[in-house]
Structure P
Amino acid sequence: MAMQALGIILVVLIVLLVIGVPISYAIGISSLAGILLVVPLDVSVLTAAQRTFVGMSKFSLTAIPFFILAGNLMNQGGIAKRLVNFVLAILGKLPGSLLVTNVGANALFGAISGSASAAAAAVGSMVREGEEEQGYDPAVCAATNAASAPSGLLIPPSNALITYSLVSGGTSVAALFLAGYVPGIIWALCCIVVAVIIARQKGYRGRPGKFEWGNLGVATLQALPSLSLIVVVIGGIVAGIFTATEGSAIAVVYALILGICYRNISLKSFWRIVVDSAKMSGMIVFLIGVSNILGWVMAFTQIPQAISAALLGITNNEIVILLIMNVILLVAGTFMDVTPAILIFTPLFLPIVKTFGMNPIQFGLILVYKLCIGNITPPVGNTLFVSIKVGKTTLAKVMPYMLLYYVAILAGLLLVTYVPFVSMGLPNLAGLV
């Protein structure tokens, strides 16, 4: 029964997505189709409505709209240029200084804004003029911009990690946030290595002259108010001073004050930001509510247990099982956004990894890392296409360089997957595990 229900859910879900049905409706309808094998229609519809309401009624969910609003305020607040100058002052002597700066600024801006596409658009636009003046290949610049932008989604505050916390049964948000730093930095470092290699091949040099501490001091002072958001919010959450929800509200107030001080947010633009944030929040919260139906169906029909038995029937080698999961999630990530993929695959795979003792925190970072790769892979790959548009180039020219970045990022994925300390080191040191 479990495998039949899973087959029905997958077929209906794929068909609905192909014909263009929104992902939230597709998840709800396919879940109902799967449960009709064992539950009458009237009972299943009533239960589904109840589960949706329960899924959207969790207080911790309010952290997501607040972080979205804070991110949008920071996007409009004029921080991208300050972050670019800060990273350039630190890494400007490396070969291909603007490529390396793009990577570092994307990691910082993506962490603050919570959006890989926003980071690619804002930072990519900031460095493009300098890259054009210095004769950089637009395809290389676009590939570097795209490949590095998702690294910020792993570095807190991260809506993807908050979503995983909710669907995984209450995994500590503070522990997940702290665990995200090293994988996010690994992603960025992988991109820096590739950028330096490409820069050496093409003869892109670093900034001329000696390293100047004065320039670094000025750039640091300009970027410090923006960087302090991460320190204040994440530090407060990890230290237990306030919850993730309270931290998200503090982030909104901080971002608003910063935008006003920078004179980049007016009353008119603030209203537009609030409306856009409300629309995005409504979609995500409704999606999380509908995914509660899927979770109920899976629990009722015992789909996770059936999948676990099937995988363990093939092999009981955890390395092979994790490799199979990696392949499945990488393929799924090329067609789905991060949030719905987390909602679908967490209840499927989390029970399996628990059977061989993996901590839910580590699995959460593995899951988010893998699904973030989907942001830069066709056919969906929103961040990839934003970078191509910003870089004024084409997919055909960018893909040869993207392949180099894919190899490096996948190497980072293997580290996150098979070396527990990468994800668990900081939470263990902080006593959050």
Structure Q
Amino acid sequence: MSTISLKSNPAENSDGREPVRQISDEKALGAFRKVPRTGVIYVMAEASRFGYSPGDTGEDGWCNLGQGQPETGPLPGSPPRCEAVEIAGDDQEYAPVAGLWELREAVADFYNQAYRRGMQKYSAENVCISGGGRISLTRAAAALGQINLGHFLPDYTAYEELLDVFRLFSPIPILLEGNTGYAFNVGDLRREILGRGLSAILLSNPCNPTGKHVRGVDLADWVQTAKELDCTLLLDEFYSHYVYGLGGNAPMESAARYVENVNEDPIVLFDGLTKNWRYPGWRVSWTVGPRDVIDAVASAGSFLDGGGSKPMQRAAIQLLDFERTQQETAAIQAVFSRKRDVMLRELRKLGIRIDRVPEGTFYVWGSVDGLPPSLSDGHAFFRAALEHKVIVVPGEFFDVNPGKRRAARPSRFRQHLRFSFGPSEDTLLRAMTRLQSMVRAAG
């Protein structure tokens, strides 16, 4: 049995991928189309043109408030971080497309302990393992039929290309408004499903980028409405442990808590080690839902990706221990709730307007419409911040527009940005000091 060290590699960028190349304006060659980069990848590519280097994070180095991953080192009170993975002889073989049975059982057991005590239990047959969150979502999208699928604006940038590449279903945008805090109640849900003939709705909950969180009684009502109207909820719950204001010790929230029949209720959940366990580089994720849905997404995986990493799946089993996860979640919430408060305070000092205090995730969604004219546009602010070695993400990337079907007009979110408090608190404070200098100079 051999061991692989999991110490970080400074040659990789902040999202664990290989160093980005510069943006090219060249047209695609031959049979290949021009494939757009998702928001964060574009942002990192542009930062590289300004001299960004992943290892340049010291006192005078870069502050990445654009990153879509949490800090991955030890936190006060967290369990020891896993830094090595043992590889058994049969781990050199392919993993099953649906994932190792033992890990599927571990995921089901975690959901049953966390959300379904005294209720019908999930089994391994209700779980499919994938090699990362985008793969989980892509498998589900590939398995959808000829339906209308609703999606919210704003929402996760990677949904845009995902909703365009598979042409069987029709993506239908649902507009949310900042002046109402992006509110959307169960009555609104019912009206959209019936009025637009929706058979499924895809959303991140908590929402990336706004931090809005459908929780408690409201989430229970959403689940019941979806069941009553036979509309599948495709719930991206990758930030479901980054929730604030729920009370209690290490609260976690999932629609799994409100499902009555695990094999009939049209609720499909996506999660993984990326955010809630702070192991983004492992690329281990899962889909939880009715058995028939799991069979379909596993079948899609057989031609899309062939399955995830067997050694990483086996190593993931230990991380899903319920008590260990509670300990990790308590540490996350203690550290990230403090960072959230720091970021909110400092952004408001800059004159950035916050439409909604985030109830989840590790992002703040803010508008720069009140800043000096040279900084009152999201892209202008982003490029000015690069001059100060600070990375943020323009809000326009979250105006999900599959296939660019909507008319070419300025985005509703052109004056918004997403600020990540995923990095360390020291990094946040250094970034805010630089942004304060930038805004003062522009005023």
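Among candidates P, Q, the computation of Rg and Dmax of the Cα atoms in Å, for residues 181-228 alone that gave 14.6, 37 used structure P. Here distance in nm of label points 7 Å out along Cα→Cβ at positions 157 and 173 is compared for structures P, Q. The highest value is that of Q. With respect to relative contact order in percent (Cα under 8 Å, 6 or more apart), the largest value across structures P, Q is given by P. Taking mean count of other Cβ atoms within 10 Å over residues 29-36 from the coordinates of each of P, Q, which one would give 22.5? Among P, Q, the structure yielding 22.5 for mean count of other Cβ atoms within 10 Å over residues 29-36 is P. I have 22.5 for mean count of other Cβ atoms within 10 Å over residues 277-284, calculated from one of the structures P, Q. Which structure is it? Source structure: Q. Could you figure out which one of P, Q the value -11000 for helix-only ellipticity at 222 nm (-39500 (n - 2.57) for each DSSP H run of 4 or more, over all residues; to 500) was computed from? Checking each candidate, the match is Q. For which of P, Q does Cα extents along the principal axes in Å, calculated from the coordinates, equal 60, 57, 57? It was calculated from structure Q. Suppose distance in nm of label points 7 Å out along Cα→Cβ at positions 53 and 413 works out to 4.1; of P, Q, which structure was it derived from? Value 4.1 for distance in nm of label points 7 Å out along Cα→Cβ at positions 53 and 413 corresponds to P out of P, Q.
A short reminder: the numbers here are calculations on the coordinates, not readings from a lab. Here the structure is a predicted model, which means the values were calculated and not measured. Cβ atoms are built from the backbone, for glycine too; each structure is taken alone.
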